[in-house]
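Visitor: Some structures to go through are shown next.
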Structure P
Amino acid sequence: MPHNTIPATRVIDETRRWLKEIVLHHNFCPFAHKPFQQETIHYVVSEASEPAAVAEDLIQALLQLREFDTNADSDSGAMETTLLVTPCCFDDFADYNEFLNVVDLLIEQLHLEGVIQVASFHPDYQFAGLEADDVRNYTNRSLYPMFHLILEKHIAQARATHPDVTSIPQTNMDLLEKQGLAETLRQLKACRTASP
């Protein structure tokens with residue numbers, strides 16, 4: 001389904017709603033509450049329809065986050081993490097998954113290994129070994145294809161305050177299995193803005 005007619009403001013509004021009503025409500029990421037509440041999540045909508053152009057937008061987002069981290073004083077906290085949303089590209093999860101190799105290459109070329117980590121979310125996200133309709137995939141299913149750019153130092157801080165970080169993915173999957181596919185789909189659909 002093409003998303004190129006959806007305004008960027010709507011993409012951001014729906015993404016914020018998904019974060020609040022799905023990710024935070026279910027505590028999928030215990031470390032996301034603080035940046036969401038303090039509004040230090042930077043939302044970027046790439047209107048590119050080709051992977052090469054998305055790569056350019058990704059480079060800019062990576063460099064912007066690095067620059068902020070390098071120059072920000074300790075009290076500013078205006079940008080802790082970035083969500084780059086690509087509503088016009090990567091409808092096919094296989095294409096998106098393949099592009100993650102480009103993401104890794106860009107991180108290496110920009111000398112950002114150990115500085116910024118990228119997490120992946122897609123409407124049709126599918127973990128290896130799971131069927132496409134397995135509810136457990138929805139821990140990483142979003143309304144639009146997106147790349148979550150995270151400063152490694154914040155990950156280190158979060159790990160230091162959580163009793164067992166490695167248990168989070170399985171805990172999330174167990175929660176969705178208990179909730180069931182029908183309710184999970186209902187909640188995700190509710191994050192969409194009603195058509196006028």
Structure Q
Amino acid sequence: MKTVGVLALQGDVAEHLAQLRQRNVQGVAVRKPADLAPLAALIIPGGESTAISNLMQTSGLYDPIREFARHHPVLGTCAGLIMCGRRIEGGRQPVVPLELIDIHVTRNGFGRQVDSFETTLFIDALNKSVPAVFIRAPFIESVGDNVTVLARYEDRIVMAEQGNILVCSFHPELTEDTSVLAYFLSKI
């Protein structure tokens with residue numbers, strides 16, 4: 001059985017691990033560089049991007065995750081999308097992105113906590129609609145030439161992929177639908 005790690009520094013760790021169990025995939029919490037060694041893939045969860053950025057650097061995970069992503073699939077949800085991006089705007093505190101996918105991200109692009117919402121999104125790669133929870137969500141302002149846009153909400157890009165990197169502005173782990181996770185697992 002393949003093992004998928006969930007970066008466990010801050011954010012929706014338990015929810016991602018629960019969805020992995022629901023799909024009969026072994027999930028483990030990743031807190032230090034050595035935790036990456038046995039993994040087939042990694043999820044960087046939603047949470048607070050400044051905290052995740054700071055903790056990733058102080059725990060020594062920043063460079064090992066960048067190296068891991070060269071050969072393994074990585075899923076970034078909400079704050080994880082921000083961390084995976086190349087160019088980041090918005091927010092009061094700086095974030096040091098991993099630069100795993102060629103996207104320009106606007107933090108809190110959909111507004112503050114009170115502006116959070118749920119909707120249904122059509123995702124091209126799945127050829128179906130899925131429920132989507134947006135909480136202080138970022139959006140993708142623009143994408144590089146090798147990035148495929150998979151979903152939009154109104155006129156904003158909210159899901160994209162480049163090679164083995166998949167990112168979404170929303171929280172698929174907060175719904176019963178595991179389609180986004182299944183799509184990510186197909187990259188292993």
Structure R
Amino acid sequence: MQVIIIHGSPGTGKTTTASKLHEYYKSPWFEFGWIPEFRNLNPHTEISYRDEEEMTFESLMLVVKNYNRHGFENVIISDLNDIRIFDIYGELKEKDFIIITLYSNDDGVIKERILNRDNGNSYKDWESAVKLNNAIKNRVKLPNEYRIRSDNIPVDEVIGKILDVINNYVRVDYDMDKYNREDYFSYTD
């Protein structure tokens with residue numbers, strides 16, 4: 001596998017899961033928020049949040065492709081803006097990639113995880129996270145997307161399910177014209 005994308009709403013365990021996969025594969029891992037934000041580096045340059053997010057996504061894709069070009073496999077990406085999951089298909093069309101979407105069937109677990117984080121993440125809007133989680137669960141799965149429940153399940157069991165999916169991966173051709181980009185959410189609009 002060239003690229004593994006860990007997706008889901010806040011509170012579904014993306015960072016924990018990506019960290020465990022990173023440890024297992026000993027491969028590069030990039031969380032979207034780790035890419036420096038332009039406005040933080042250049043506070044006097046005017047740029048919209050939308051443009052900044054788009055440029056950061058494009059920069060991340062260049063980094064991932066460069067790692068693949070240098071022979072790295074199982075490059076892990078986590079914490080992308082939801083709309084970018086749809087955009088992955090255009091960016092990685094020549095790559096073997098898989099999207100693991102974590103979800104919860106228990107809104108209370110999302111609330112608990114968000115309000116009691118100890119990983120430095122300051123996001124606390126658990127109600128929006130629950131709405132996004134439910135939207136993700138109810139929309140049509142994309143090609144190469146696998147959904148794995150992550151609430152009330154030990155992380156090692158979640159990792160085992162992910163490894164089974166990756167080990168049984170079969171590349172599929174896809175036509176993104178069948179899917180609606182409007183079903184995906186942006187935090188910058």
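Visitor: Can you tell which of P, Q, R yields 19 when relative contact order in percent (Cα under 8 Å, 6 or more apart) is derived from it?
Guide: For relative contact order in percent (Cα under 8 Å, 6 or more apart), the value 19 is produced by structure Q.
Visitor: Can you spot which of P, Q, R the value 2.7 was calculated from, given it is distance in nm of label points 7 Å out along Cα→Cβ at positions 153 and 169?
Guide: Label of the source structure: P.
Read the figures in this text as sums done on the coordinates, not as results from a lab. None of these values were measured; they are calculated from a predicted model. Cβ atoms are built from the backbone, for glycine too; each structure is taken alone.
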